[in-house]
1. Can you say which of P, Q, R returns 21, 16, 8 when semi-axes √(5λ) of the Cα gyration tensor in Å is computed?
2. Have a look at P, Q, R and say which one yields -3500 for helix-only ellipticity at 222 nm (-39500 (n - 2.57) for each DSSP H run of 4 or more, over all residues; to 500), as calculated.
3. Say we calculate distance in nm of label points 7 Å out along Cα→Cβ at positions 29 and 53 for every structure; which of P, Q, R gives the highest result?
Structure P
Amino acid sequence: MDQYPTIKLIVENGNALAAAIGALPFVGAIVLVAFGLHWLVLGAGIVASAVTYLLMRSYVELVRVIADMLLPK
């Protein structure tokens with residue numbers, strides 16, 4: 001799997017990547033509220049973070065399945 005470094009990165013560190021990318025909408029919402037937007041933006045940030053995290057987790061699982069089944073070991 002050395003010829004596919006991105007797949008290797010996702011297979012090995014997928015959980016941390018999903019958590020980090022999933023947290024980005026919430027962090028962005030906090031920044032927007034700090035700059036004066038309405039506090040309900042935090043609710044939207046929480047929902048967007050949950051959806052993003054679930055999508056990223058499913059992507060990581062798909063990459064892991066494909067890597068296990070199709071790539072030579």
Structure Q
Amino acid sequence: MKFQVLSKWGVPCRTPRCQGLAVLSQAVLKRGVKHPRPRERGVGTCEVSGCQYSVRLNELERRIVEKTG
């Protein structure tokens with residue numbers, strides 16, 4: 001099994017009881033390289049429900065996720 005570490009920038013899903021993140025940008029982190037914060041606002045799509053949200057820069061949060069690849 002191979003593991004990938006993903007860095008995701010986005011906003012928490014606004015759908016009630018959904019724990020997803022509306023992702024604006026993501027990157028696979030390799031050798032400790034940092035994934036920069038997006039510089040422009042945009043539209044993020046929730047990774048669980050598929051809902052789309054306008055993402056403001058002051059709302060952004062980062063999640064680091066380990067995935068089996």
Structure R
Amino acid sequence: MTVKELRERLAKLDDKTDIVVYWEEGSEHHYFSIDDVSLTRGTPRRHADGKPGFTFDSKGPAAWLFISVSPE
């Protein structure tokens with residue numbers, strides 16, 4: 001998802017709507033509150049198992065928006 005897509009979706013909501021990050025893992029449900037949002041430079045990469053990763057580097061070619069969360 002891009003910032004533009006996120007902005008468009010959020011624009012449809014009331015300004016006072018609470019935001020919670022939801023993660024479903026099998027039959028377990030996890031909820032997180034948003035603590036911070038930051039733009040970070042680095043290099044996207046793939047781990048040996050195929051999962052996405054990111055190497056933080058101020059001179060990296062990509063800028064990603066990171067959302068820091070904590071358990072609810």
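Values quoted throughout were computed directly from the atomic coordinates according to the rules given, and no laboratory measurement underlies them. What you see is a predicted model, and the numbers here were worked out from it, not measured in a lab. Cβ atoms are built from the backbone, for glycine too; each structure is taken alone.
1. The correct label is Q.
2. Working: P: -29500; Q: 0; R: -3500.
Derived from R, not from the others.
3. Numbers: P: 1.1; Q: 2.1; R: 3.3.
The maximum falls on structure R.
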